[in-house]
Structures are given as structure tokens and as C-alpha cells.
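The structures considered in this document are given below.
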Structure 1
Amino acid sequence: MIDLQYQPRDDFVDFHQRTERNALMVCHRRMGKTVGCVGDLVVRALHTNKSDARFGYVAPFRQQAKEIAWTYLKNMTEGIRAEKPRESELRVKLLNGAWITLYGADNPDALRGLYFDGLILDEFGDMKPSLMGEVILPCLADRLGFLVLIGTVKGRNQFFDYAQTALSPGSGWFYKNRKASETGIISDEELARMREIMGEAQYLQEMENDWDAALPGRYYADLINEMGDRITDEDLYDPEFTVNVAADVGLRDSTAWWFWQSRPDGVAVIDYYENSGVHVDHYLEMLHDRGYNYGEIWLPHDAKAKTLATKRSTMEQIRVPSSVRPDLFDGGVVLPTRLVPKLSIQHGIDATRLMLKNCYISTARGCGRGLDCLRSYRRQWHEHSQSFSDTPLHDWSSNGADGFRYLSLVAKQRASDHIDTTPKIEGYTLNQLWEDNESWKSHVIRL
């Protein structure tokens, strides 16, 4: 009889008995997800009938994997190992020849090109979003290896996206979401004490798995939570108005595009698009295919810099699209391209906070992803000083948030210019007259 020195908690029994190939668990702090997943990894590795089987546990950082999982792995494989644990490689070999190795997502090249019969990704939300498609899925493909994603809630990041996939009918995923108020692992008295010390927002995120909790350090989450019905799934696009665009053009990161319409009574944000690793002609095709009547296309101030490859700036390539995509744009087309003023990041953040208080955002054409970026955008946290930096953290949410910052800098000013110059007629502004007109109400947004 084999003693793994692991007794599963009741909340993990169905996880260990699952038959689905993929699994995702959202767990509150101290639920025991790492212990449970290491135990699951050992049992499945021990009972595999595949030759030269490989299994892996991946944490955001290799040192983190060592600190939180290495001791558990060694203890659980005591008596069933074929040799001593390989400390430098964080690897154990079981009696049946199966290997279990710990990795860090900070070094994806250590995983690239390998095969796996099963992988655990712990705190998946802290990993680079591209890791899944570029590294993880190819590692599992030919051996039909299983995949388990676990973690705690940290806003609407890629962990949230996969949770929505796992929740959808017929997804074929095992899914579990357990809150501290449900499991009983931590007493009510201790939870009450933690709530008092941590504060409501942090407690809701860490212990109650609230994806939208407005944590300290996040720039916009509180404002988005307060927008209510100003975030709508109704398509707000109105062909009577031109569409303006603001883009954060990333050379190595994603490029994010926000689309909005400035109307006599405010700003309607109607569309969002993001991609990475593609040439400028891809974005020209995207702009063409959307079919909007463009008013102005705003690019970052550094878009005027010429590249060595093309001898032209990004602005020049977008402004005269026929030079890049003559198949889409004939020689007479010139897009109205302008540069966003070079202002401080903080100035743009302040402008964004004002914009979020006064605009409508439609999720009908892709703005849901952009909103996730805005919710997650946050300050850097310094562990040594236990304080937030004055500068934002650069992660997957940065490009979308930067694009909206540019939108806010140019749309806010132009909207206020329009409203300030509205003529008055017998005590009314034109905006008020339009609001009194039922036909106008039927196709504009009231702010």
C-alpha cells in the first residue's frame, strides 16, 4: 500500500475523480489548491500506462514553484521514486519511469519543444497570455495530455477568459469555483477578522472570488463598477456620425484600437480591436473591413518615427494606406491621421477617469476585452517597501489602457470644445432642444 502523505479535502474529491481532459478551479486563499494539484499530479503520473511519461507543474516563477510545491512533491513521492530527487532540476522520477518536473512561466524556453502528458498551471492569471498558445498547448497536443488551470481571482485577465470558456455549456471542462464563505475551511470568526484587516475590496477578491473587486492600486476598476447601464450590450454605432479612432501602437506588444463617436451630447465608445505580432497592413485591412466613415485616427506621438525596414513612419503608412495595401485603398485615399499630444501618463490617467464618468461604452463590437484591460490596469507594487509606485505596471492590460488614455486626451477636449460653443436660443442650448425632440432621443446617447 502506498501512502502519499496526502489526504484530499472534501472540496477536491470530485476534482480527483474527474474524467474531463481540461480542468479549471477558482479557489480562495488557503483552500489548498497547490497541495491538491500536486497530489493529483502524483497519482496520475503513478497510474499512467504511457511510456516515458512526463508531467509538469508550472508557477509564474521557477523560484516560486520551488518554494510552494517542491517540498510537497518530494514528500508525496517518498517510497515511490526510482532515484533521489534532482534538486537542481526540481524533478523526480517515479518507479514506473514517469517524470514530474517543476517549471517557471518566466522561462518559457524551458518548456518549449517538450511533450507532456499532464500540466498544472498555478496562478495562471499571473502568466503571460501568449504562453498558452505559443508553448503550453503544443506541448500537450501529440500526447493528448491533460491541462489544469488553478488560481485566485486577480481581475478580468486571461484566467477569467478561460473560466468563462470552462463555464460555457458543452465546453468539456471540469470547473469549480469555491468561495471562503462556502468551503468552511476557515472559520467565520477568522474570516470576519480578515475582512476587517484586508478591507472590503481585497477580501472580496482574495476570499470570495470577485472578479470585479476594485482593489487598491487599480486606476479605473471603481469607476467601471459605478458605470451601471452606461456599459451596455446594445450596439451604439450611429452611421449619422463619423467614427474616431485612438490606437496604442506596440512594436513588441499588442496594438490596441478604440473606436468612438463624438456626438452633441457626449461620447459613445463603440468598438475595440487588439492584436499582436502582425504588420501594419493587417490593421489597415481591419480599418477597411469595419466600413466606418472615419473622422480622425489618433496615434501615439512616437508613431512619427521612421523604421529602418520601411523608411516610413507608422503614421505615414496609415495616413496613406494605398502605399501599403493598394488592393484595399486606391491612390486617392488619405486617412485623417493625427498625433496625440505628448503629455504625462498621469495627465492621461486623470483624463481617463473623467471620461469614464461621462461616456457610454457598448460591448456589442468588442469593447468587453478593452473593459477588461481598464479594470485590471494598476500601479506597480514594490514588495521591499510595501508600497505602490507612481507608475503603472506594464502587463497584458497596458496596451488597451494606454489606447483609452489617448482617446480620453483627445475626445474629452474636443467634446468639451463642442459643448462650450453650443449657441443658446431663449435660454436653451441646442443640446437641450435636441433632448426635447423625441426623434433625436431615439438615436443619440444622453449623458
Structure 2
Amino acid sequence: MSNPSTHRTRALAILALLGALAGTAAAGSAALDTVVVLHTNDLHGHISGDDGRRGGVARMAAYVRRARATQPRVLFLDAGDCIAGTPVSTMFRGAPIFEVMSAMGYDAAALGNHEFDHGWRRIAAFREAATFPLLSANAYAPDGELVADRGYLVLELSGVRVGLIGVVTEHTPHMITKRGNRGLAFLPVVPLLRELVPEVRRACDVLILLSHLGSRADRVVAEEVRGIDLIVGGHDHRLIAEPEMVGSTAIVQALHSAAYLGETKVAVDPAGGGVRAVLGRAIPLRDLPGPDPAVAAAVNRWEARVSAVVDVPIGAAEQAWGADRAAAFVEQVMRSWAGADFGFYNEGGVRAGLPAGQVLARHVWMMLPFGNVLATATIEGRHIGGQLGERLRGDGVRLDPGRVYTVATNSFVCERPGTFLGEPDSIEYSDALIRDIVIDHIEREGLGLGP
């Protein structure tokens, strides 16, 4: 039988830690220092509230400002993929997002794989626009220098030293366009951190990893690398509001697209006893007060520059579409435009669906945020493979091995034909952006999927 006094002792200890995290110490307990970590990930250019679910980052900035006014140790961090997903990001190749994030008061951000969408040299413009450091310890330019400002840094917050390390998935080369990204190196994360964490650990009281790896990889890091107190994650768009503990490492993530602000409180023993507790929650942006006037003004300035182009009615939808139906529509439009046998778009390339009612050009920009042009691949039936081949077999399509087929697809797919298509005989690139082809089709012919 368990000892009731033991349970009571544990309960009092937990209450003391909870009190410390809230800024008060329980009677008779040693006061703990609290670091408040406010965090985002995978913003994907969503700086304005646009669909009722997202509050807009100006409201987030107001909450951060309020927290800093009432608490001595507040960090505001992002785990990467700040850009790619909205017209204001796509049209101006990402730089406005870092300008707005600077106005919001971020302390640091990791590079994500989408920061490479416009070529690695474009990251220099992000670094110039940002008043905070961009971190990535494992992404190297062709000349052997770090692509980011630095791999890690240590900040002091009212006597507590906080180490921050940034990493991006080592699989980034398979996720980004080859144009402008040749010669990059992305070091394997676990071996790198095994060497780097002890070095940073000696200089700090709390060690935070800004990870653009995905939650599964975050768990592997927590299992394989000792000394990390908190992983602020991103990449797979999960909501991990309550910290997920793997050993002594806490893992959090705040979904994507500025829908939530993560708030994680870390209790530190000022006597050198390390991190004693971690508590977290995720706050829906719609529940926050605000907005912060300066940030709202910065957002509105940029949105005004794109509105005349994208806030233009082009059609109407009888019902809302999810991303899967939108992808099928895009493939049909490409097939029709090219006069091809099949249409194929890579999974994840179509990023949003359509709302019911009036459809704007903006909705297509958000559906297709990447600057892919239409390409047509010519390929014999016996050589069709990759993801296209798997799909056709799953749909019961019988291919004639000797027949030559045409596939309307996008330029990203054609950079990796073996993965997606098989072995094309030839590829012909058009000058037409797929986004423009889809907008034109909706204006002329509406939204019918056809046969």
C-alpha cells in the first residue's frame, strides 16, 4: 500500500513549483526563477487575420508586450518556416514577414526549409530585415560558412542565462527547389548536437533548441542528446500545448499559420539546481486582446500593396473545398491547358482549399503560394513510376507499356522526376505560372471539375 504522506509531500512540491511558475512561491519553499517562453512556428506568412480562426500577429504582439511589462524574463521565439503561404510573402519573396516580426519583438528565430524557397542567397535579405538573429547550426553555404547569422547564442535575463540553438531538418535538400540552392550542406542533427550541446550547456542555466525537424525527430533528439531542457519545435504543424516530456527534455509546438501563441514557463533553481519544472499552454489568437497599433500598421502597409492584385473576385464556389479537392482541380486544369493525358501535382504543393461563396484571386495565391511554372513530361508507359505510378495503379489505371504519355506537372516535380514521375523521355517547360493558369481558368470557365 502506498504511503499517504509520500503523496502529500509530492503534491506540496508540485504546488510549490506551480506557484513559482506563476510568479509566486509557496510558503516555506525556495523561490524559483521563471523564464517565460512565448513561441510560434510555421507562420508561413500569415501576418493578418484572414478567416476568423487566426487573430493576426498584431494581437500576438500586444500579448508579448504585456507579458514583458509584468514579468522580468520573457523570450519570444520562432521555430522556422516564417515565409511561404500568403500573397504578401510570395509577392515580395519573404522579406515583409521578417520586417513585421521585428516590429513584434522576436528575440530569435530558427531557419526552416521554406526560408530557402527563393534560393539561399535571399536569406541575406531576411537577416537584414530582421532585428533579431536567425539561427541554424547545421545549414552551410557552398563556401562553408553558416547560412544563418549564427548557430547559437546565450542571452542573460535578470540573472538567468538562456542558451538558444537553431537547427533545420537535414532532409531540406529534398524539400526545396534546386534553383539557387546548389552546393548547400545540411549536417545530420544528432551528431552535431552531441558535440554542440555540452559547449553551450557550460555557458547557460537553461538550454532551448529551436527545432525545425518535426515532432518525431524532436523526440529522437531528446532521447539521443542529453542537456536540452526545452525543444520549441516546428515543421510538422502539430499542436503540443502541454509539454511532452522525453526524459528530462520538454517538447512543445504551436500548430501553424499564427493560429496559436505558445506559452511555456520554465522554473529554474537559482542555486544551480537546474530546471525544476516546465508548464505550457497554447493560446488561440482569437482569445487575445489587441492589436498592437505599431504592428497592425506595419501589416496594413504591406497588405495594401498586394490587395489591388489579389483581392479581386474571379468566381464563386457553391461549397467550401478542402486542399485535396483543390489539388484535383489544379491537376485537371493543368491537364486541360497542356492537352496532356494526366495531371500531377506533388503532395503538399497545394496548400489550401477554397471558401464557399465568392472566390478571390487571393484564395488561389494561398492555394498555390510557390512560383512553379507548368511543365509537360513525355514518358513511355513502361517508364511511368514514382508517386504518379503509385497513384495510377491505386486508381486502377492500366497503362500501355509501349505508349508514349504526356503528364502536365510543375517545375519542382521535374527537378526530381524519379521520385515523382519515373523516367521521362523529355520535359518541356512553359513560361506560365500555374497560379496564373488556374486564375484564368476560373475566370473563364468556373470551378467545375469536369470528367
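A few comments on the model shown:
- With distance in nm of label points 7 Å out along Cα→Cβ at positions 92 and 212 derived as 1.9, matching label from 1, 2: 2
- Comparison of 1, 2 - label where distance in nm of label points 7 Å out along Cα→Cβ at positions 132 and 156 is highest: 2
- Which of 1, 2 leads on mean count of other Cβ atoms within 10 Å over residues 124-131, largest value: 1
Rule-based calculations on the coordinates, nothing more; no lab input. Remember, predicted model here, so these are calculated numbers, not experimental data. Cβ atoms are built from the backbone, for glycine too; each structure is taken alone.
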